[in-house]
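See the structures that follow.
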Structure 1
Amino acid sequence: MIEGSKVLLVDDNVEIINILTDFLTLNGCKIYKASTGKEALEVLSKADLEIVILDVKLPDVNGISLIDSIKIKNPTIGIIMITGYHDPNLIVEAMKKGASDFLIKPFEFDKLILVLMRVVRERGFLMEKQKYIDTLEDKKKIELLNRELQRRIQELTTMYHISNKFNSLNILDDVYDRMTQIINEVMDGRHCGYYIVDSENKELMLYKELGDGNNSFDRRLTISDELIKEVRTTRKHHITDNKIFLPLVIKGENIGFVVVDSKGNGRYRNSFSDSDIFFLKLVTEKASTQIENRMLYESLFEGVLHTLTSLITAINKRDLYTEDHCKRVTRSSLALGEMLKLDSYEKDVLRVVGPVHDVGKIGIPDSILLKPGKLTPEEYEIIKAHSVYGEEIINRFEILSYEAKIIRHHHERFDGEGYPDRVARNEIPRGAKIIAVCDAYDAMVTDRPYKKAYGKEEAINEIIRCKGTQFDPEIADCFVELVMHG
């Protein structure tokens, strides 16, 4: 679908230019090259180009600023931006100016091919529209144009629907469920499923299935040589027995296959249109990206938790009270979260924050942190800084930015008289309000060298007395019920 395309590569990295030139030439493209914005505009003025692959960072200009100049010269040119930096603002700006897509270096050639296929397809829409506009002679052609435009608009709407559905996934959603749902919607209710590769037995095992209830897939399928051969070619799909197979590829390895039956809603279809195949490839590419991102996130998160465990150990060696206190606060916070019907993500946040909500105490001098007597006002001000220190420590890990915010605010008060920022009510994260009441209760019912522990009833009465001032009333009421009946 990209053979014969005239492509301009604009990048100041000679190695990238050479690699892309070799790859795209093998796929039948005619390549033009430029290393600066000025050179790119000179090439555009001389050659009738179709696609520009444009680096954001060039020696003489920001690549995004070239989009307007390119579109003025030829509004039908497809522009693919590439960069080594992930910045959502750059992506939005480029798309507003008319870029067709945005790739983050390093990107896989399979993804580049899919993007190029889409750009060629979109450019075809624009060229056809221009052609019709230039040659319209009568009402019949106008009606034909309108029908064609409606079809093209429907295709673009479907592409947007697919992207939007995947982009709305959160970290707890099942990618495979969402993938089969999208396929079922896009393919007009046809029966679809997802198979996992069992390399040892050379079989596919059915993992997810969705359809109209009239069909069902075999639980296991043999991996044929023809299947492997065809998905490794530029076709990237295999059709047999009225079913199409498309691979999910992670780092060059087929981890599973999407299978769609050509029969749907009682209608028998023994073939798949180019649009069907294009949309299915788009779905599998989006699903592969989501799964790969999940794997990266989980690996990164595991490393972060290992580091936090080391921090917790360091704190506990200084102050055994902090160790047991944090464990108790974590348990009661999670129990309170269940009563408040928090979603899974919020409970996972509490599970991370609970053990480290006092991590900032690592920055408090031993003479104050371990002082057996009552603190002076000056010493108390130093102790209060631990919530800010804790935020600074946790903020070092970008994926824990929300957790860091909770740590900063877990000593704020509902009435705005807390610290460090004196925020109030809904300005305080819900997780911080939960930690606050559990933290206060545990401090009250625990013996310390400078104070005797409250009894359970006395501590509960104090929580009730302080609801609406120190504590969120709803959370305080639930906590009292938890302690009384838990």
Structure 2
Amino acid sequence: MSTTLSSPYAELISRLIPNLKSASGPDLKVFTPVDGSEIASLRVDTAKEIDEKIARSVQAFKEWSLVPGPIRGELVRRLGEALRQKKEDLAKLVTLECGKILEEGRGEVQEMIDICDFAVGLSRQLYGLTIQSERKNHVMQENYLPLGPVGIISAFNFPVAVWSWNAALAFVCGDSTIWKPSEKTPLTALAVQAILEGVLKDFPQAPANLSQVIIGDAKQGSQLVDDRRVPLISATGSTRMGLAIGQRVAARFGKSLLELGGNNAMIITPNADLGVAIPSILFGAVGTCGQRCTSTRRVIVHRSIIDEVFNKLKNAYTSIHQNKIGSPLDPHTLVGPLIDGDARQMMERALELIKPEAKEIVGGGRALQDKYPNASYVYPALVRLNKQTEAVYTETFAPITYVIPYDTLEEALEIHNAVPQGLSSAIMTTDVREAEYFKRHTDCGIANVNIGTSGAEIGGAFGGEKETGGGRESGSDAWKAYMRRQTSTTYYGTERPALAQGITFDV
């Protein structure tokens, strides 16, 4: 663990992961996007260890599923309290490991706290149904029962929130969890596991191994995905990854909850309040350095105001380029780095591809290279197009935003829906008719009016359609994904029971 001990961030890491030494090894180098330096080196799980972890998770599920729901909720309540106490340190580690600015790191940990609060109330509301039977002296019920071990595969851009969305609901539903974090952000997973273990230590109703972490890359994740003992795989990541996982889980008749790519757009109508629209575009487009699945990728603007909108955005981007790009640990920074060099190269390739079709490009290219030669800071790019082309259909996980003209609202929705992804969408208008037409015709799972595409509350179902995967996390009935549904009919009469549909079967 010498790399961690020599790191200027060693104290923070050791404070959050006191048992890090036991996870150390030569297999997986962990780098901070802040400056590109190595901050830890970990050992990945062997196939035998993963098999043993899944077996322990099965046993933990058997015990935890028998604990009453409100008591399970009490565990999650205590986890929320522990997260409140560790919020600042965990936010700093999120920033250190994935590169989002500290304010967004705090927001991510707050999401964890919020979903815990949500799940605590839910623990007393795992309602089934009583159904009127067509037969005399019969009662029908739909019951929801704990499902089993839940495999959670999370992405680097929300290294802790995604786990909490799944785990908090899984725990109150009576499930155990196995977490395979992104190989780019394993330290935050180990930190959260340490926080949870501190809570579990003083919670005798919880079994051992209720939550476990698998360290590794796609190879280790594949073993989790393919194991029949794990009835649900909840995976967040690219469309390519989700397609592979969905097919493999389906092949063994498992369930998958997929949160995949986005190619999100905001429509700006002539009735928009630009004082509301411009700040919403900016946060959606450059927040998290464009590395949110809900980041604003496309701005579809009515032709009558496109010059004005583009010029306002151009001025804002120029200001960001001058003094708002920097270390995400600096409170004055608005745009931190991309996660790594691969992400930067994908951005560069996307800009090269669109250049022949662009009317104007603002930004793009590396930033702060002299100060941070081993990191991947970039200038967010604003690209004005004469029309939407196929080059725009592929999501680039970087701060590139395309400005596209339209003439009618119907055309705007056609442009909007043409891409294969269907996560988040927004319209800027003060006309209620335009707003309602948009909500009815957007093909996305999220449809916002006068707010941006990025940033969601845990009270609403999160997820999208088409290549976004169709999954929903959080919100009203997302808990049902973590349970199995059972229909039960009971006869309580004293005469010979009737058959359904009026069938007679006399012997």
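Any read-out appearing in this document is the output of simple, stated calculations on the displayed coordinates, not a laboratory observation. Predicted model, so just to flag it, every value in this text is computed and none were measured. Cβ atoms are built from the backbone, for glycine too; each structure is taken alone.
Here is how the numbers come out for the structure above:
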read-out: Comparison of 1, 2 - label where distance in nm of label points 7 Å out along Cα→Cβ at positions 238 and 414 is highest; value: 1
read-out: Among 1, 2, which structure scores highest (criterion: distance in nm of label points 7 Å out along Cα→Cβ at positions 182 and 454); value: 1
read-out: Which of 1, 2 yields 91, 61, 51 [Cα extents along the principal axes in Å, calculated]; value: 1
read-out: Structure from which 0.20 was derived, FRET efficiency 1/(1 + (r/R0)^6) of positions 150 and 254 (r between Cβ atoms, R0 = 30 Å, to 0.05), options 1, 2; value: 1
read-out: For -12500 (helix-only ellipticity at 222 nm (-39500 (n - 2.57) for each DSSP H run of 4 or more, over all residues; to 500), calculated) the corresponding structure among 1, 2; value: 2
read-out: Structure from which 18 was derived, relative contact order in percent (Cα under 8 Å, 6 or more apart), options 1, 2; value: 2
